[in-house]
Structure P
Amino acid sequence: MLMPSIHNALYTVDQVRRIDRRAIEVGAIPRFELMRRASMAAFASLRRRWPDAQRVLVVAGPGNNGGDAFLLADLARSAGMAVTVVASSHQSKDDALTARELWREGGGEILIADPQARLPDADILVDGLFGTGISRPPSAAAEALIGRMNAFAGRRLALDVPSGLDADCGMARGAVFHADATISFVGWKRGQFTADAVDCCGDLELDTLGIPYSVFAGAEGDARLLDASIVFLLPSRLRNVNKGRFGHVLAIGGDTGMGGAIRLAAEAALRSGAGLVSVATRAEHVAAINSARPELMVHAVDGPQSIEALIERCSVIALGPGLGQRAWGHAHWDRAMRSTRPLVIDADALNLLARDERSLPTGSILTPHPGEAARLLRCDIAAIQSDRFAAARELARRFAAVVVLKGAGSLVADQDGQVALCPFGNPGMASAGMGDVLTGVIAGVRAQGLDAWDAARIGVLVHAMAGDRAAAGCPRGLVASDLFAPLRDCLNSRPA
């Protein structure tokens, strides 16, 4: 069983290479032995996933990923499977050359890839073309080969990382292999859980290749995966308590025509356990919100003076859902920004901050999507997505706040450079109101006494897990309010 620190650590490619070197130099494991172990782990995964498969097509590149592939081909042949090997090149490098020669010495043939030719038929295709060894667009020939691999009709297994995927940032720089499953070696690569990776890695599996835990000492990783154990950070509730013990959230937003956004955020704060939730919104929304959710305390506000008393009574402000950028929204944004209460800032409150950069109250949390992050950092969305980890860290540094960079594989970053990644969520959550619910969840958790870092991590985690439970494998048509019932379950479940 993996130690939690290794299981949750996300490494850069360079960090994994350093662990490899320590395994060789400190752990006394020869480089070729690591390659052999990788091939054995991959073949075991293949057999476990697809036990009825009889024919294997292996695509091998010139580097170590190709060496893993050649050794896997030899294992498959020894197991009585029909194996075809297609190499991208006439040459292999270093230990991969040794693996290639072993395949040939055993009588194995090697077909050299023809980018224009259809790949041979098989039950399973094993991708050993590039692995972590690419951070640029593939060559034209490699693009064509990856295209043929993606046209393969059988099941697909990627070794370490799908070919064409940048393992550091999760971006496809050009053509990328789409796997049904990926077995990662040594440690998780941080790019496997975000951006394009979530659509091309398939089921993810990790094998540390029997490297001793001592080799990982000091290799903390660049980021960490979130898991359900962090819900333990929310204290158990005593029976002899009252609502005042669990904080008071003030949700500010809902300009004309946008009352639904602030209602979703406010109800999410209640559902997340806040003791009290007040809403400051346009007068036209008060009756509708009161009738739909009478537990909320809804106030009509028409200027910054009208929210003074509300700000004084609250412990956390959720600012932005449906706020707008017109005079009404700007006036209330300005007053909230000048308060001392910690803020959870979303939507148009972020856009106003991008136009008029301010210092934030201590303990605040920003929750931008990539477009909002780009406006805050004065760059384009492509720059954000090209390195989401760097973007989240820079936002946290610049605004002296905890930052939630939303998207596939949402990131939470703090001023000290810590980053946590959420591996949950589904495409059904790309719908109106989901961000408003997240704002309310984080604010509701923050109000219960947790610091910004813990509140953001728990909020992001339970929001995504609730989304997965609500979707139940059917993401199309999921709406934001569907999360409320499973959200309670996620917040009250205690891992065994």
Structure Q
Amino acid sequence: MENVRSNMTAFWKEHSNATTVEEMMLDSQARELMKQELPEILSMLPSLAGCKVLELGAGIGRCTSHLLTKAAHVMAVDFMESFVEKNRQNNGHHSNATFLQADVTKLEVPPNSIDFIFSNWLLMYLGDVELQSFMEKMLSWLRPGGFLFFRESCNHRSGDSKRDFNPTCYRTETQYNDMVSSVQMEGPEGSQKFGFDIVLKKRVQTYVEMKNNPNQICWLLEKVPRSSNTQNGFNTFQQFLDNQQYTRHGILRYEKMFGAGYVSTGGPSTTKEFVDLLNLKPRQKVLDIGCGIGGGDFYMAKTFGVEVLGLDLSENMVDIAMERAITEELPSVQFEVADATKRTFPEGSFDVIYSRDTILHIDDKQALFKRFHSWLKPGGQLLISDYCCGEKPWTPAFEAYVKQRGYRLYTPSQYGKLIQEAGLCNVRAEDRTAQFTQVIQTELQRTEAIKAEFIEEFSKEDYFAIVNGWKEKLERSNSGDQRWGLFYATKD
């Protein structure tokens, strides 16, 4: 690694003479890019009020000045002395700033002492072994519940510079995802282990729009306890989803039943029925929780001219949605991998929050509904369809099904009460189980009618897995165990 450091030092000495933003970003369009990119990046960050922030690879301080206005203290670190001095000149008047010239991999920080770590275009300069060790260090520096934000160029360089001293360090999204999920902090014997949970992963839209570059990716992670009783052997719930229920193959199999673009009950028909209840208006902002592969979002944007942000915790879902977005050519629809229970938005950000058969996965639904209340504008609307349950006792088969899927279910009336207790008004809670069973029967008949096509596209095992699964849904619904609810509410 000493050879890499030597090359890096030589490279940045050549590109730091003027200490300009163009040099920092290795891009002749840097100033124009930064005007739009910086607000976008900052909008992804959690609240920094009262926080102790460590900014790594701070450069000349293009982000430092903004972090200083939000946080209690910012330590800005960079490898190049000229960049550190320029940052000090620009931001040294802030009493809550400290500046340090250092190789971040050799930095010593007390454990559990930092609330938020911010890194912009840094990790791609570290080799694989070095990065693994550094991720573990950053995990140890953060207090429990603290956050790590990093942004990287995946697959290729970020700017328009022809020069590059270490191209092997450009990683794929998948390589970063695997790194994030594997990092654990081993505490003293018998103490709690910690790891990272994803809060969001999102492309930098400014680069997509201005440079047709979809490879600028941001991650926001939270330091959380790691239980020895992980979800079916996976470190995170996201890993469980993407490797069990929502594998890419499994998603496409669902889509074959529900219809192109859809992975929720009724596909395009129920989407149209439910969305029509909202009386959407052009330029309204819609948040879709559990957006799946985006069919409903594209429908809303094309039909009503609204702007839609689709969130899903499944990486596989969002990957497919992004693929479909390329052919849809709808810049008013964006997607991100995100945990809705951890994601933050300013109060009054959305006119509508919409969710289809997703919140069944979430334990503390009322806490989530309180977040919805905050994110909605006054007069904003909430529309949810979701799996529910009948009154207990349930049959043993249903108990086993709910446990295996990791669901947290309520009766439709209990569900509606949780929405009301979160502060929302005009709550309507409807038991739509009769419609649910009718739709399932229709989907089952449609799948049976295309049996040969289905088997040719997937396999005989896939066909019977889907058909038998839908028949089991009917049995659970007919027994009274499984219900389906539709919920509507507004914010005064």
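Each reported figure results from applying straightforward, stated rules to the coordinates on display, with no laboratory input. What you see is a predicted model; the values in this text were computed from it and never measured. Cβ atoms are built from the backbone, for glycine too; each structure is taken alone.
Upon calculation of mean count of other Cβ atoms within 10 Å over residues 31-38 from the atomic coordinates, which of the structures P, Q produces 20.0?
P
If P(r) over Cα pairs in 20 Å bins from 0, in percent computes to 21, 52, 24, 3, which of P, Q did it come from?
Answer by label: Q.
Tell me which structure, out of P, Q, gives 0.10 once FRET efficiency 1/(1 + (r/R0)^6) of positions 191 and 455 (r between Cβ atoms, R0 = 35 Å, to 0.05) is calculated.
Derived from the structure labelled Q.
Looking at distance in nm of label points 7 Å out along Cα→Cβ at positions 343 and 447, point out which structure of P, Q has the largest value.
Q
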